[in-house]
Structure P
Amino acid sequence: MKVLIMTNGEYGNLEWYQEHKEGFDQVICVDGGTGWARKLSILPNWVVGDMDSVNSDDLKFMEQQGVQFCRYPSQKDLTDTQLSLQLAEKLGADEITIWGGTGSRLDHTLHNIYSAANLVKKGKTVRFDSPVLSIYLVKDALKLSGEIGKTVSVLAIGDGASGVTLEGFQYPLDNAEIDSMWQYGISNVIVSSPQLISVASGILAVFYYRKLP
């Protein structure tokens, strides 16, 4: 099952999302993500959160459309995004795409990536998508068809990664180890297609930039 999670982060060019909004079995809006859903004419299946950032008009519209709500108190241990990830897992998601999960709040971005990595450990496929950047969380292998000349960074998540192999890049790796406290996979460049990224142990965050900021 393919699940789309729409958070209330930064989106950018909405035309890109219009071109990529089909093909999901379930759509979950995280609180104020409902506003982005309405802008994109997407009717979600679920709205999750404490409703502190939902516009009252958007809230009323979703209620009138029969969208299901999972409401939580504002004072809680988990973030609304974590609760949405839990719901996606409960629904039986195999592939999860997250929109709006990155942005200028670096703490939120890191928190979202690490929270999503918890599902990757359980065998789920998770990626963050936007017009300029895709972040793939990789537990075993990723075959990427990126454009030659584009920038890709590879970071180890958690305790580090071993058996890391990169093919199709200016700086290849062969069965390497990456210490999460001393990374060296930043700003690699695609030189051939397709690209292969694999890891024997650990989780990698692969940042593919369509356009550098």
Structure Q
Amino acid sequence: MAIGRRPVTKGLGLENTSVKFSEKGFVQVNSQLLTDDSNIYAIGDIVGNPMLAHKASAEGKIAVEAIAGHKVAFEPAAIPSVVYTDPEVAWAGVTENEALKKGLNVEIHKFPWAAIGRAVTMDRTDGMTKLIVEKDTERIIGVAMVGQGAGELIAEGTLAVEMAATAKDMALTIHAHPTISETMMETAEMVWGLSTSIYRPKK
């Protein structure tokens, strides 16, 4: 049973510094990972969600550059998350539930891996790729997928969100065939009902 995690900040002597904490006990930092104490930077799980190693690593690089005097900030548009089950689950950016709760004007497009030749040859058709796309701009603001190797594939989705790529950008990017990565292109093509592997006319 998993019941969550919480930061462990006791015993570090932080009560003798100017470091401040949130209501849940996380160390408060600015975009350069600097705490309220000008001599202390903090990164990783102790500064808040998402509690992921790759997020902490990225924060560490920013903190070091800030200490070196560079003008940097930790302001990612997307941080990928992966659940290492079988099949894997991965997502980055705004999720479908978040988009609906915030009342964002979006389109949700889902592409079944069963329509991709590579998934068929691997006998792993139990996958799906989903794009959350802004209706007005056609910008990709979220990507999610489930399937074998989803944790590897989410990198392209993370880049798309980070670079503010549009569905057209993704659709026009030639993907190798046959590969599971084609599902990203095919899902983007669904925005206009142009996917060649599945019949989903534009509404």
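Bear in mind that the values in this text are calculations on the coordinates, not laboratory data. Please read these numbers as outputs of a predicted model, since none were measured by experiment.
Looking across P, Q, the calculation of Rg and Dmax of the Cα atoms in Å that yields 20.1, 64 traces back to Q.
Out of P, Q, which has the highest value for relative contact order in percent (Cα under 8 Å, 6 or more apart)? Could you put the intermediate results ahead of the total?
Numbers: P: 19; Q: 15.
Of structures P, Q, the maximum of relative contact order in percent (Cα under 8 Å, 6 or more apart) occurs in P.
Of structures P, Q, the largest value of mean projected area of the Cα convex hull in nm², for residues 5-108 alone belongs to Q. Looking across P, Q, the calculation of Rg and Dmax of the Cα atoms in Å, for residues 53-124 alone that yields 18.1, 52 traces back to Q.
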